[in-house]
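The structures considered in this document are given below.
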Structure 1
Amino acid sequence: MKRFSVLVLLSAMSLPAFAAKDSGAAGNTASVDRGALTQYLLGNANGADAAARRATIERQLDLQDRLLAEAEGLGIPKRSNVRAQAELERRRIVVAAYWDDWFSQHPIPEADLRKSYETLREANGDKQYRLSQIVVMNDADARHVLEDLKQGKAFAEVARARSADTGTKTRGGDIGWCWKSDLLPAVAKVVDFLKPDESTTTPIALPSGLVVLKLNETRQQAFPKFEALRPNLETALRFHVQKQALDRLMVQSR
């Protein structure tokens, strides 16, 4: 149920210039030699431990080479499911590298980061909520939950018995302390109408399933400083830029 959300308008930031039409799949690159693999895994290590790390890496690569040779002999790399997985992984890595390269040349403007921070800070204020939840998949299960609570059963007891959320079920539904921006919009709209130890009397619709929510307590808490949230803000804005670019690419490819 928790998420990190940022509402922002990017300030005239350019987007990747994709070709209007597919120019064909990129060809496969040559195999990387052992020296390059070792150096990549070694990273920037130096000094006394670099030699030991290099030896460990070499041993691991030797073992992998032996296993790969066995797999080659069995024809495993030619299996359709293995080739499909390898291609999907190659695509993931290359696309991630593309975006890293693009953002290194087009960093998120500082003004956009600070605007997002101010939007987030104003939305949250200095108040946190400690919440518990019972997630169910359908109306019938929600009715059972509400009936149990109406009969006086403890929220934590019902959560352990009926919640479909494995992450919080064993904790009696306890989510922990949240900022309002951590919550899905449908949930964020409700929390200020609950009193401590009060739960919702009707389930809240989620993208998948329903949730009965309980407000355990609130507290005053200073909102994190800008620098503490900078990585999260940048990640959220990068995602926003990527989505805009991919949406535009989909329109071009029609």
Structure 2
Amino acid sequence: MSKRRFLISGSLKTDQVVDLPSEEAAHARKVLRLKKDDLVELMNGRGLMALAQINRVDKKQVSCLVRKTWQKPRPLPKLVLCCGLIKGGNMDLLAQKFTELAVDEVRPFESLRSVKKLKNPTERIERWERIAGQALKQCGAAHPPAFMPPAEYTEILEAAPPQAGKVMLYENQEHKTLAQVLTELKDKQEIWALVGPEGGFSSQEAIWAEEAGFIQAGLPHVILRAETACLTLASLVRFRL
């Protein structure tokens, strides 16, 4: 049986009584049909986890008694995924998958071939955060990605710290593979990964990235869709390094 996990806000302490948020309480009562004394797992979305026991269930409220807590560290290296803006539904999917892959930050950007503007960016970021929260409970990760507001492409290049490992997935790179670049970066504590939009990067954008310290990497024999490229790069960084 999968663990019953619930996302709450605030701190968690041993012997503390915690009321589940209204939506979580409704899910516990109506969908999972949890009862008094059932064990559940609580998380606050900032790495703090708790084993708790339900001590009260009524029509409006579900309360839990915290039995023990622990802090779940972020995996290394820190992974910052910078992706060109793509169509809305695909970004929603990426919000879920980036959570499963333990991406630390998501920095969307506008470039020459990307979707030019993100409509209602504040609302979209809030939506991605909600999607990430649901994914967090399902996959057992403890930290959702931080979703940054869309930026200009050149701002992304300037924001990458000098000590970070920097990789750019570029379809015109034929001499150095992604596997080779990730091997070069295996000792880095922070990785900034750059993936273009559906139309890819222009040659000038590739030059700017190289000047900013990003190492171009290719994937032999294939050209991936933008969302597939994002997930491929995130997966290889997270599980290869």
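Taken together, the values in this text are just the output of simple stated rules run on the coordinates, not laboratory data. Everything quoted here is computed from the prediction, not taken from an experiment. Cβ atoms are built from the backbone, for glycine too; each structure is taken alone.
One of 1, 2 was used to calculate relative contact order in percent (Cα under 8 Å, 6 or more apart), giving 28; which? The partial results should precede the final answer.
Details: 1: 28; 2: 20.
Of the structures listed, the value fits 1.
One of 1, 2 was used to calculate helix-only ellipticity at 222 nm (-39500 (n - 2.57) for each DSSP H run of 4 or more, over all residues; to 500), giving -9500; which?
Computing helix-only ellipticity at 222 nm (-39500 (n - 2.57) for each DSSP H run of 4 or more, over all residues; to 500) on every structure in 1, 2 gives -9500 only for 2.
Using mean count of other Cβ atoms within 10 Å over residues 38-45 as the calculated read-out, with 18.0 as its value, let me know the right label among 1, 2. Present the calculation step by step, with values, prior to reporting the outcome.
Details: 1: 11.9; 2: 18.0.
Only structure 2 yields this read-out.
Thinking only about percent of Cα pairs over 16 Å apart, for residues 46-117 alone, which of 1, 2 has the largest value? Walk me through the numbers on the way to the answer.
Numbers: 1: 74; 2: 66.
For this comparison of percent of Cα pairs over 16 Å apart, for residues 46-117 alone, the top structure is 1.
Looking at structures 1, 2, which one was distance in nm of label points 7 Å out along Cα→Cβ at positions 142 and 174 calculated from, given that it came out as 2.7?
1
Using volume of the Cα convex hull per residue in Å³ for the comparison, can you identify which of 1, 2 gives the largest number?
Once volume of the Cα convex hull per residue in Å³ is worked out for each structure, 1 has the highest.
The value 1.04 for Cα Rg over 2.2 N^0.38 Å, for residues 150-229 alone was derived from one model only; which of 1, 2 is it? Walk me through the numbers before you get to the answer.
Details: 1: 1.19; 2: 1.04.
Going label by label, the one that fits is 2.
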